[in-house]
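Laboratory data are not the source of any read-out in this text; all were calculated from the coordinates shown. Here the structure is a predicted model, which is why all the values come from computation and not from measurement. Cβ atoms are built from the backbone, for glycine too; each structure is taken alone.
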Structure 1
Amino acid sequence: MLLPEALNSESSVKNILKIIILKFFKVILRENTNFITVTNYETKQVKKFFPKLQITKINNPIPFNVKKKILKKRKLKKKIVYFGRIHPHKNIELMINSFLNAKLDKSWSLEIFGLVDNQSYLNKIKSLIKRNKNVFLKKPIFDNKKNYVMQTAWLNLLFSKSEVLSLSILEASANGLPTLITNNLNFEINKNSIIKSNPKVDILSNSIKKISLLKQHQRIFLGKKIFKKFNVLNYNNLILEKYVNIINKANSKKIKLN
């Protein structure tokens, strides 16, 4: 909760109180205190407030271990998708502008399956897409419906300002769907399933355009490769090993964990 979005989410009085409390902890925490962070962004923020303390970055484990079955016979649709909250933190405006700037032909669409978390932002998004016939706002879908959309979509998008562990990327990987993300996000999941790009409209739109130009058989081959390489058990075992190591270190040196 040391990210700027969290520290500045309340009234100015509460924000000032948070800073005072952080300064208090900065004084009382000993140098053998070890913070466990889950992203590079979070690590940077902890260092900002507690530069002398130890920090260990460990990604979150994947919360499921069953692979989804890939449809044997499927024809991919010229559909780019987003699954997540409708909130400014998710940079949906950047997503829409990048898609539109790619200037794909009318056969392509952007479908936003969003859970409304900010009504004013939703209104802003509606205003942005009202004149565009190939951008759609849709209600959230789950289970088999979601799996089917992911297995037949061409590309998944995630342009959030920061993420701890995106379930949409995990589910996309489990369904053989590649995801385009901005390079301020860091995921150690499956290099085959993630395409990184600079968070600028022109560069993101070029990435979208490049992926859209893949032939049907090329994109299907990429999806099979993603599905084959996505190993939940191996990933979670690496996370477990990191926790075991830090706990053993804490026991030997009596480090206080936060």
Structure 2
Amino acid sequence: MLELRQLTKLYRGLPGVRNVSLRLAPGEILGYVGPNGSGKSTTIKMLTGLINPTSGHMFYRGEDVAKDFAGFKRHVGYIPEEPHLYAHLSGLEYLTLVGRLRGLEARLLAKKADAFLHLLDLHESRFSPIASYSKGMRQRVLIAAALLADPEVIILDEPFSGLDVNAALLFRRLLIELAASGRMILFSSHVLEVVEKLCSQVVILYRGEVVAQDSIAGLRDLLSLPSLVEVFAQLTNQQDQEARAREIVQVMASR
């Protein structure tokens, strides 16, 4: 179990997130959604150790991760939205570097890296520098790197960014298989239709605070709305998008 309790991050006294609490159980894909600036990335940065919380606690297997954050990170795989990689390395070299940093034994690392490169359609380009890769190829390298050390907690920030249709379909199926094998998956995305199809539970964040946390079916029933998109729009006070789109067209046509 991964648990956040009253997690707060202040920037110059202003909250990035405030009193965020959630639980992520083995076998669960938890959707983490909210408008831009709502605090999703701040939460992820705290979970991955990129920034420290101002207050609150994170627990893994019942232990406060602050006691051994390095130990906690060994159980975490992270796929960020933007594939910032060492562009001068090849795909194989990058996976080898990540595997060594993760402490994988050389023979196992070579076997796993080769298998991932085959399965993610990167094998033919394994010796080419990452600078020559498309964004989708870079994203697939990130996916392989995140899963290389067999993490129990997988944190995803817009993981479908740059993937083509075939790669996206494979990755959706992969997430289902990972959850079925007992992994804990935190899935942050703006693509609410994908969240609705993949996630068993969803947390909706607005202005740094949790405004809803339930199963998607539970939220739809509670608010008597047919889809997660409409639930999200109501809970985050989104303006009437149809009216706004109409106004944009009117401005375009004004003389």
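Before moving on, here are some points about what is shown:
- If P(r) over Cα pairs in 10 Å bins from 0, in percent, for residues 29-116 alone is computed and equals 12, 23, 27, 23, 11, 4, 0, the structure in 1, 2: 1
- Taking mean count of other Cβ atoms within 10 Å over residues 21-28 as the measure, the highest value among 1, 2 is held by 2.
- If relative contact order in percent (Cα under 8 Å, 6 or more apart) is computed and equals 27, the structure in 1, 2: 2
- If helix-only ellipticity at 222 nm (-39500 (n - 2.57) for each DSSP H run of 4 or more, over all residues; to 500) is computed and equals -14000, the structure in 1, 2: 1
- For distance in nm of label points 7 Å out along Cα→Cβ at positions 37 and 165 computed as 3.6, the structure of 1, 2 it came from: 2
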